[in-house]
1. Out of P, Q, which structure matches 21 when relative contact order in percent (Cα under 8 Å, 6 or more apart) is calculated?
2. Quick one: Kirkwood radius over Cα pairs in Å came out at 22.6 when computed from one of P, Q, so which one is it?
3. Can you say which of P, Q returns 62 when percent of Cα pairs over 16 Å apart, for residues 309-372 alone is computed?
4. Out of P, Q, which structure matches 0.55 when FRET efficiency 1/(1 + (r/R0)^6) of positions 205 and 381 (r between Cβ atoms, R0 = 30 Å, to 0.05) is calculated?
Structure P
Amino acid sequence: MSKKLETRLVHAGRADTKTYGFVNPPLKRGSTVLYPSVAEKREIGKNYFVPVEIYGLCGTETHFALESSIAMIEGGTHCQVVGSGLAAITVPLLAYMKSGDHILVPDSAYGPTRRFCDGLLRRYGIETTYYDPMIAESDFPALFQKNTTVLLTESPGSHTFEVQDVPMLARVARARNVKVFMDNTWGLQTFQPFKHGVDVSIQALTKYAGGHSDIILGAVTVNSDADWQWLRKGAMDLGQYASPDDCWLALRGLRTLNLRLKAQEAAGLSIAHWLETRPEVARVLHPALTSCPGHEFFKRDFSGACGLFGVVFQPQYSAEAVVAMIDALKLFGIGASWGGYESLVLPTTGTIHRSAGTGVFEGEMARFHIGLENTDDLIADLEQGLAALTPSKT
């Protein structure tokens, strides 16, 4: 029987419905694993890259249930859960790359990704070139070097939400035997990375997978046995591990993921459209809106959106004026993470770092995450907050 995603989310990582026992998989914690005999331990040890309980660091049934569920959502074959979303970025980079290699990274990448490339990777002798996330196919091949081993994509871009032409980028990279990584956190459930040429998909499970702003967790998914060996060995070499408690909470969060995403997509679009009508706003950076760079790729490649988007204010408003507006909001928390049930806002001017000449915007900026509150209440709060936004630029 072919099952729709909604059904698979409810049943993933669980025992069969006709099996005796509790509905939710058990939470298993542990470091030491006991074996009936040395011979059996040695036999299990032959399957080093298969997630079996050789030692607690290799995972428990709780980890494996979550990993199989994320692999299912992403459309991959294997998944490695790690301790944070940032670890989900750094682990595969370190697993696949070596001193003397070169990586291509979008200029719109997540700030800590850029920090990692400019810091630790540079110290390890790995060179980074930042490219325009909206680069044309005719210009892209010139950026590849003989030592380019990884192309990183992030779509939409962090804070500025450019939607990349991932199939084109992947096609150019694959023709040069370059691995394609993607930070797919925004597109959990709505973008199928392996159908579009991605080799390694990165998720911050802290966000929508957990859904309740109470865990720190990441996942890396691949779609081939060869990539799984690189990834699994890299994670083991780095001693990467995730708390089984957080894994259990993420599994619980997945059960309602589809409903939450649909509600937050609808609410986010409603508020984004409302903000477009406001005279204080120059532009709303929401991939589902025509004003967002790469909107045509969003329409082609994504099955939906989430509740995270950016706003560019008119140039007459200063950074201080935007801060005053944010401080005046009552229902929007000021927080750097997102993907939970609550609405958030964050000023982003000054946190957007570019080095490839991209990302020029007409005014101050903020990022909004729309939660599960009543949309009318959120709009009323935004309306009174915008009343505190006074022109201060000449």
Structure Q
Amino acid sequence: MWFRIFLLCCFFGGWGSLYPKTSTSGNPPKWELLDPWQSTITRDQFQNLLARVYCPRKEWWKPWIVLEKDKARIRKQAGKDDWYHLSFCEKPKEPADSEKKRKSLKGLKIALDPGHIGGKYSEMEGRHFVIGKDAPVKEGDLSLETAKKLEEILTALGAEVFLVRAKSEPVTSKKPKDFAKEAQKWIAGRGLEKLKKEEKDKLIKKRQEMLFYRVSEIHARARLVNEKIRPDLVVCLHLNASAWKDPEKKELGETNDFHVLVNGCYMGGELALDDQRFEMMLRLLNGWHELEQKLAEDVSFALAKATKLPAFSYKGPNALKIGKVEGVWARNLLANRLYRCPVVFLEPYRANSKGAYKRITAGNYKGVREIEGVQRIPLVDEYAQAVAEGLMRNFVEPDSNATLPRNP
């Protein structure tokens, strides 16, 4: 992810109204959707999932979830003494027979979500940089190119594949100008109206843009995934990048690595939001974490093998190490929270590292080419093939006749 520190600090501090208290553009939760999971999980299983995947610090969930002997009480709305009661079962349910591995990916419905928008929106998104006279590097365009390569491979392997975004255009029908009122309200709510007009107008413009490309866009993709595509899983394709030491003088760095994310690690401030608290419970009870972790581990193995890159490790509290496989972490992101199915979120390569940049600017060539003394296929081909390898490793029998198409 290519972060703008200012935007993160300023723009994601803006949540919804206090009662109900929801994320920006978040939907009020429908707690009755949890009813099918009554008496399906033990107290120990519930508490273990909180600690191991969804909320590792008790002080984060304690104000919102009360564990009793036979049930969990989950606060339905911030500031109100109104609780959803989730009954526990006494004994763990007999595990369902694990799904047998397949001969191919036939029958598997996969949605590929190319991160960001790209094209003329890449600068607005902050997923765009230029070195010298080279062509701009746009994460949204690279992720889309990777998705199309991966679509070809997975389709050939029998999967039913859908692109959540098929071009460098937004999925949302909204535009930044549509968020003028929300941006003005945000300014007023933070006492920023006394700023100089030029400064205030700049903040309003940035806020409108953020609401468009990050909030409205992801919500539109979630509706497409949840209501129309209804896949078995979603693969979110991104490329990472390092923060610039000097944003005014962009210089390529040495660090290049990869990591894979699953949903989890909800922090206290996030659980204070009614919609995020509900979405966490929905994911926990659905059991999607099991496939997410296994799939993330298989893709992590494949990425490490294909890229020869080290795995990235988080240092702060916003991510939780999941399992023992390097490079697999849990984070609470809008996409992997709102898509109502298992989701793996991929962040290989640092696009502004010397190694990745040379491969990106080499473009989409045929066969292999020597780059820094190593014979390499194009970066997007390597990325797509590694993800397909991970999916095959997870779903397909090792001794099947299914073979992975390779770069000609």
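1. Details: P: 18; Q: 21.
Label of the source structure: Q.
2. Details: P: 22.1; Q: 22.6.
This figure was derived from Q.
3. Numbers: P: 48; Q: 62.
The correct label is Q.
4. That value comes from structure P.
None of the figures in this text is laboratory data; all of them are computed from the coordinates on show. Worth saying up front: this structure is predicted, and the values here are computed from it rather than measured. Cβ atoms are built from the backbone, for glycine too; each structure is taken alone.
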